[in-house]
1. Please state which of the structures P, Q yields 3.0 when distance in nm of label points 7 Å out along Cα→Cβ at positions 135 and 271 is computed from it.
2. When FRET efficiency 1/(1 + (r/R0)^6) of positions 167 and 223 (r between Cβ atoms, R0 = 30 Å, to 0.05) is calculated, the result is 0.95; to which of the structures P, Q does this value belong?
3. Using helix-only ellipticity at 222 nm (-39500 (n - 2.57) for each DSSP H run of 4 or more, over all residues; to 500) as the calculated read-out, with -14000 as its value, let me know the right label among P, Q.
4. Please state which of the structures P, Q yields 33, 20, 15 when semi-axes √(5λ) of the Cα gyration tensor in Å, for residues 183-318 alone is computed from it.
5. Out of P, Q, which one gives 19.1 for mean count of other Cβ atoms within 10 Å over residues 255-262 as computed from the coordinates?
6. Given a value of 3.9 for distance in nm of label points 7 Å out along Cα→Cβ at positions 63 and 175, point me to the structure among P, Q it was derived from.
7. Thinking of P, Q, which structure, once relative contact order in percent (Cα under 8 Å, 6 or more apart) is computed, gives back 23?
8. Given structures P, Q, which gives the highest value for distance in nm of label points 7 Å out along Cα→Cβ at positions 95 and 127?
Structure P
Amino acid sequence: MFKLFQKEKFDMLKERCRRDGTDLVYTMTQVLSLDKSAIYKRLDGSKILSLEEVILIQEYFQLPEYFFTSNASTMIPFRFGMLQKQPESVTGFLKPIYDQLMQLRQMDHVSITYASSEIPLFNYFQFPELAYFKFYIWARTIWEMPHYRNRTFDVSTVLSAEDDSFKDMVHQLRQAYTSIPSTEYWSVNILDNTINQIRFYSETDNFTDRRMCSQLMDQLDQLISGMEETARMGHKSGEREANFHLYHNEITHTNNTILVEHNGQPIQTYCSFDNPNFLTTDYSDFCHYTRQWFDKLRKGSTYLSVAGSRQRVKYFRELRRRLQEGRDMLGCE
């Protein structure tokens, strides 16, 4: 019993190391100061871990305290970087996302499924002002970064707070996402949060230039048109042509949930907690559960890409109607 239990735990860590581009056996020789032969005995469960070894492994991999003590399937290990350290800059927030996407970009047969209560993060990145506005909001309200405190918004507010790698990182993130096949689930409420944010910061005089309000709404309009065309073609425009499937989720309320799959197998799940911060797990049972959840979501959703012409036109017409209502509320031309 204990042999199988321990082996299953190490299989989970092996998958995590594989995705991180590291070798579990080598890592364990460093963590436990043992040779490879001794490590293999622990990995296959023939040698039960000591308490000291459990503590060393948990500390190194930052595992929950119940990882080696509970066999309950309801105990799911999640990682949440914000517990360790809040990002000191937007660049610091983007860096781990950048590292993970660059890794996925190099893998064959990888795909992303993304259900979102607002426009998926990476779609903002093709419009600098719109992307920087979202960064500005998160930096002020979620991460409470000193540089953004009591500052009105314009592009220079963000650029002056970030290092030289920031603009290129945003560009590379956008390019990486467009090169990975993805399926996205949108609702008709997908614009509401951003429109309300623009309205709030306009009404509280937090735009350095009042014309920025209209510019942001214009970029939202351009984003919608671009995504409509992407859905019509069924693939993203970028360095590599990647399939794109868009569904209109009419029924199920979702938070922001991302599932990464490799060779048809779910390997990692991201769930937003205090958006845009994500909880992350590669726990196999939970990732398979997420895949099943997406399968159910698809059954209750309307397909908008390629052949779904009539439904697509109707859906994007509704988005533009809501966008115009937002313009009217703000007095934008």
Structure Q
Amino acid sequence: MKGKIRYLNLIVFVSLLLLLTACTSSTSSEAESSSDSRIDGNSEYKFTFNISYPPAADGSVLMRSTEEFAQRIEERTDGRVEIDLFFSNQLVPQDQLMDALKNDTVDLGYSGPQYYGDTIPTSFFTNIPFLAKDIDHLMSLIREKGIHEIYQRELEENGVKLLTYGPAGEYGLLSKKPIHSVEDMNGLNLRAAGGLWTPWYEEVGASPVNVAAAETYEALQRGTVDAIPYPYYSLRDFNLHEVVDYITVPGVTPAAIMAGYISLDTWNELPEDIQEIITEVSAEIEQESIEEYKRDREVTLEFAEEKGVEVIEWTDEEYEKFVESSQIVWDNFADLNENTSEIMDIIRENQ
């Protein structure tokens, strides 16, 4: 009988111990969740990174600017910074990224600047057709001729800081139907590449269709759009060769420009040494992307032909018509505000 009593007492003691442990853990978890989610007791910074695109191939500009970017920062800060990546707009829809950064809903973001031109007009500059001759000319306009300073000024007014540009492959028309001329665009449904292009589409007889970057494959597959202006490398990196039959060269711009952003509030919280590391990594990533771009064009065109995607090369005459038809975009961009007028002056003066 005494043995049974001791046994029952032991069960009660263990049960009380487990209950006490559970209560302590719950209290601890609640305390942690009520603190700043970016900073734990060891002063480690934990950031969320919302990416507008699906994962791409290793070595691509996208993966270098997101996964490798995060890895290098984590390594060089000895783990003081941890970055969680969320592809395909998992945290916020693509069109809400700037608001999410401004309001600290997310810490980092990666997307095409042109998607935010309705609220940050200078963002449209990356999507001005035929604005530069090649990648070196384009990056000179941005980094050396003053476009970046104007763009950054407007971004900071909206609570966002740009970290890096991601110059990707040539940006042109990928289609399910052959496009040999401006006239062939008449009647097509084209993915909208930011609202700035809508009057241009209307002028050539095409209809703009709003499709998020992460949904382009499905839109082409279902026939929601007939063509998309998009970087040629996406044939390979996003498997668009499976749903595209033609690409048209030369492209509309020498390179697709994506960009990495950080919440200005988040940036201002960081100690100077971590800011310096992030700035250093951002510059490295940008330069590596430029070098990758220079190697990529011919490889991409060869890949297209291997996969049965026909490469259509416009005649000089038709290409000039295409360039002329786009001038409505230049004029409309210049008229948006004083900043966009200043940027357009830089572009025109450096042609």
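Just so you know, all these numbers are worked out from the coordinates, no wet-lab data involved. Since the structure is predicted, the reported quantities are computational estimates derived from the model, not experimental observations. Cβ atoms are built from the backbone, for glycine too; each structure is taken alone.
1. P
2. P
3. Q
4. Only one of P, Q returns 33, 20, 15 for semi-axes √(5λ) of the Cα gyration tensor in Å, for residues 183-318 alone, namely Q.
5. Derived from the structure labelled P.
6. The correct label is P.
7. Structure Q accounts for this read-out.
8. Of structures P, Q, the maximum of distance in nm of label points 7 Å out along Cα→Cβ at positions 95 and 127 occurs in P.
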